[in-house]
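Down below are the structures I want you to see.
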Structure 1
Amino acid sequence: MELSYQEKLTLIKLNEVKRVKFDELVEKTGLDQVAVMRSVLGLQSKGLARLEERSERIAKLTETGRKYAEIGLPEWRALAVLRERGKITLDDLRDVLSEDELKPIVGLLRKEGWASVRKEDGKLVLEITEKGMEAGERPIDKALKLLAERKVVPLGEVEKLVPAKELKRRKIAEEDTATERFVEITPEGEELVRKGLELKEEVSTLTPELIKSGKWREVEFKRFNIQAPVRRFYPGKKQPYRAFLDKLRRRLIEMGFIEMTVDSLIETQFWNFDALFQPQNHPARDWTDTYQLKYPKSGHLPGEELVERVRASHEHGGDTGSRGWGYVWSPERAMLLMPRAHGTALSGRQLAKGVEIPGKYFTIQRVFRPDVLDRTHLIEFNQVDGFVVGEDLTFKHLLGILKRFAVEIAGAKKVKFLPDYYPFTEPSVQMSAYHPELGWVEFGGAGIFREEMTKALGIDVPVIAWGIGIDRLAMFKLGIDDIRYLFSYDLRWLREARLVW
């Protein structure tokens, strides 16, 4: 039977004790843990040793629990003051309790029956009761003492004194799993050792020095079992969602799109709304739908000629034949600053700056909108906006681009389009894709930019445009059902999440 040097050494040391804890075997061999585990698994596969694992739920002190073990639980420290003075206010406890401990102390003392509570002159007054004077050690105190003495205690033993959920609620202790490993030699392993095992130097690499010296004849070359289980290794990698966005950016550039960039997350309402032909009395511009900057409150408008064309477009349609929105446009309102609410603001900037015709442009931007956090909504998220400009573009071209996004980039299996309305596009469409856990999820809006917008920005050809919540598309690609997980600190998910395209 072929055994490596490390397997032979492990088997010889194991034969001395027959059965031993894994950590003790590591100490006896002088090898590192990984090498010993690999050797034990190799010996087990050959029927020369057995590895047993016992897992047990345990309780161990938290940082808060260790502090309480040293200075006492908050209720005991408060009771000490009560026993000394008889009657106190909450302010009298500030010297012995932290602010976090002060908040629940009244409830704790009431629950134990150690103090009566009443209001005097607008202040809460605590007065010690007879039960408080006679209070002694409770189950929770015994559990804390037990954990402090032994550091780690079987969960069942702790729960004989107090429910684990109570210790967890008070942040005194936390649950964990302890695994203990034992290694035992088999009769076949003992027989092999009795016959004699020769420990020869083992090398894993044939070096020039070994060849020149002729020492290669005296050593054993390590054999590798590529099917043997090994410890999981987690190399450094990009955060999964960050990697997804970088690949998306590269894919769009490979498709011929030009990236639009900007340094700031703050935008004037002019670029966020007015340049996009969104009226100043539109409800989406209220504080309930967008964030506003408190200071500084206002920024600067671009050149007078552009501002005048946008004003004319809003008030009477400019030279488009439209009637516009029919109100008096306010430059002061347009100068207000806000965190960018959608990436389409960059599309307006780019069109005003000038574009290639035909041309394709995109941007990936962080945007901000007030919303209720849940599985599919965030208040700060990423959006992929873009547009294609050209002489002969139609609505069908737009639908084709959107479907390609959903199917090829996000991996969605089902896609559907619904009519929608946006102030700056006509016709407009909403796009949804089917998620196996969440059902139909809306992730983008699109349309053809209205002439009232494009002509005011100096463009006289069709422009098809879209804004896609790329976070939701990433949910499809990364196989998650909660959008918050894209920004999670969960180490297990960060380690195991697949890197995708």
Structure 2
Amino acid sequence: MNLDEYMAYDATALAGLVSDKQVTPEELLELARARMREVNPTLNAVVIETAVAADRQVAGELSGPFAGVPFLIKDLAQEYKGYPTTSGSKALRHVVESQNALVTDRFLHAGLVILGKTNTPELGAKGITESDLWGPARNPWDPARTTGGSSGGSAASVAAGVVPAAGANDGGGSIRIPAGCNGLVGLKPSRGLAPYGPHTGEPMFGMAVQGVVTRTVRDTAGLIDAIVGPNPLADYQSAQPERPFAELIAEAPGRLRIGYSARSAISGEASTDALAAVEATAELLTELGHDVVAVDPPYDDKALAQTFLTIWFAHLAADVADIKERTGAGDFDFEADTLAMVEVGRANGAVAALRALGEIAEYTHAMERFYTDHDYFLTPTIAQKPIKIGALDTPKALQAGARVAHRVHGGKALIKSGIIDQMIEENLGWVPYTQMANLTGRPAINVPVYWADDGLPLGVQFNGRLGADGALLQLAAQLEAARPWIDRFPARPTPAK
């Protein structure tokens, strides 16, 4: 098998070739490494190589549905024994893990060969992947642009053909945004379906979930099948799927009622390209026999953003405090933007965080009212084409001010200054559609059915009812069959200017 042949297969097909002894795990690992050596100097997608562990895996007995398939895990909340999990932060760059995350164990049990860990923003705090520790991950469709975040390194690696699929997780869009930026499938599963542990319980009160980014729906279905299941250490047990997702996607979804909108109270109307992506998808759905109508958004996403960020800032404040206590890290081990968010979370206080948690019910009820007349809510995944690297950089003077504000507990002054409002508009203005699924615990999926005239992908997102993961994958499989995308690859990336 040569490199072009390797890149043409998805994970399911590669696993079949290994099972039939047409190719060995050692050969696949070397091909993945060859592709990584070719593209990673430009993309900066893989930041930690797990060479010793990968060589040990292929030298041993591999079993499971994806035995022998090269794979990458995210350098955030997907811990791998013997290697650091930096979470994109200088504060954690030397902390070596003593045990695997539950999701990592399940990836390994599926037979996946883990050859490295992927780039992520500090503590997963942004929808772009540009940390001070590792530098920016770049989009293989245009290396001057973002690969999205926080699973940006994973998405860039899959889109560039290093691996056919990679580990990801999602606390506010961190699977779907990179999938949308890179032309990939990205399912944010229902709350509790793909569990965390054993390091933590449910981060962000269950809003953050584990998952993958892939090039095909069947890979997403099969890999989610591999990681779902009860967690004996969880606070509660979620209802498990009655049938494997890989089996469900072979069936047509039936006639569906789908409402769509591209409007946002944060960013206004989506860009021409993002609007075209949704309208083209609506036309395709109509051709497939579904009932598709334009609707008013069922919730105020600007108010929802305030709710989400109030919870996120409180979570981040607690996370940074815990890291400082465990590692002895100081303020300069964290980015200025992180400290600004921490200080706002501290200034807001417990009452604001608890009030925000109570507000989640309003959005849950709004979506359930929407689902009395519709099966799915269709939106863009990103409101514009992937933005340029550095577009959201905080000016040095404001970074210095944020550090001072953190040191003197000046969070209330930060809030009054309008800096936080500016951060919301800039950081969420181009990705205003994804946080609702996390707040309300429901599944949502990015489907790569649209590319702009200049060749950049812009995904569309479907939000489903609670527990509708399998049904979402059925719909995605129908769209994939109607408009196949597996053969769409970026040109081999050249260094960004």
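No lab work stands behind these numbers, since they all come straight from the coordinates. This structure is a prediction, so every number in the text was calculated from the model and none was measured. Cβ atoms are built from the backbone, for glycine too; each structure is taken alone.
What the table shows:
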read-out	value
Of the structures 1, 2, the one that 0.94 was derived from, the read-out being Rg/Rh (Cα atoms, Kirkwood Rh)	2
Structures 1, 2, by distance in nm of label points 7 Å out along Cα→Cβ at positions 211 and 259: label with the highest value	1
Identity of the structure behind 18 (criterion: relative contact order in percent (Cα under 8 Å, 6 or more apart), calculated), options 1, 2	2
Origin of the value 19.9, where mean count of other Cβ atoms within 10 Å over residues 27-34 was derived from one of 1, 2	2
Label whose coordinates, when FRET efficiency 1/(1 + (r/R0)^6) of positions 219 and 299 (r between Cβ atoms, R0 = 35 Å, to 0.05) is calculated, return 0.65 (choices 1, 2)	2
Structure responsible for -10500, with helix-only ellipticity at 222 nm (-39500 (n - 2.57) for each DSSP H run of 4 or more, over all residues; to 500) calculated and labels 1, 2 on offer	1
Source structure (of 1, 2) for percent of Cα pairs over 21 Å apart, for residues 275-378 alone, computed value 56	2
